[in-house]
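No lab work stands behind these numbers, since they all come straight from the coordinates. These numbers were taken from a predicted model, which means no experiment stands behind them. Cβ atoms are built from the backbone, for glycine too; each structure is taken alone.
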Structure P
Amino acid sequence: MGKLILLIILGFAVWWMWRKLRSADEPVRSTPERAPESMVGCALCGVNQPKSECVERDGRFYCCDAHRRLAEDGGREER
């Protein structure tokens, strides 16, 4: 009975070492990192957000279309 337990432990140790050596040879798969996106501030309120989410008009960036319209109207709110 003792020899059987010793063989099982030895088999497990060989399997574990083989698995470790095999995984060390494989390249590590990592997700590619996205390039950082430039942030811009809203020309009306100054909120910073990614450039891709902004509304651009005449070289100025706005956080939303409502702020773009407000800036074009000279800052007057429409009611």
Structure Q
Amino acid sequence: MYKVLLTKRSLKDIENLSNEIKSRIYRKLKEYSVNPFEHCTKLIEPKIGTFRFRIGDYRVIFDVDEDKIVILRIGHRKEIYK
């Protein structure tokens, strides 16, 4: 099981979301932390991160560092890649 770490930027991103979406994201991150590579997609342009999780209309951009998932950004799919 991987340990999930949130950066300051990702904490700021998640603060702006509704409580329902926050709980859904936290629940999925816990589920995905068991085997993240089964649920992620590698980003073509890794300037904002290496991988992403798709959680409904939201995307979680992250990198993997040994046994840690480092969450870099969290946002709606229309805005996250800008």
* Structure fact -> The highest value of mean count of other Cβ atoms within 10 Å over residues 11-18 among the shown structures P, Q is in Q
* Structure fact -> Candidates P, Q; percent of Cα pairs over 11 Å apart, for residues 3-42 alone computed = 68; producing structure is Q
* Asked: A value of -13500 was computed for helix-only ellipticity at 222 nm (-39500 (n - 2.57) for each DSSP H run of 4 or more, over all residues; to 500); which of P, Q is the source structure?
  -> P
* Structure fact -> Taking Cα Rg over 2.2 N^0.38 Å for each of P, Q, the highest value is that of structure P
* Comparison of P, Q - label where relative contact order in percent (Cα under 8 Å, 6 or more apart) is highest -> Q
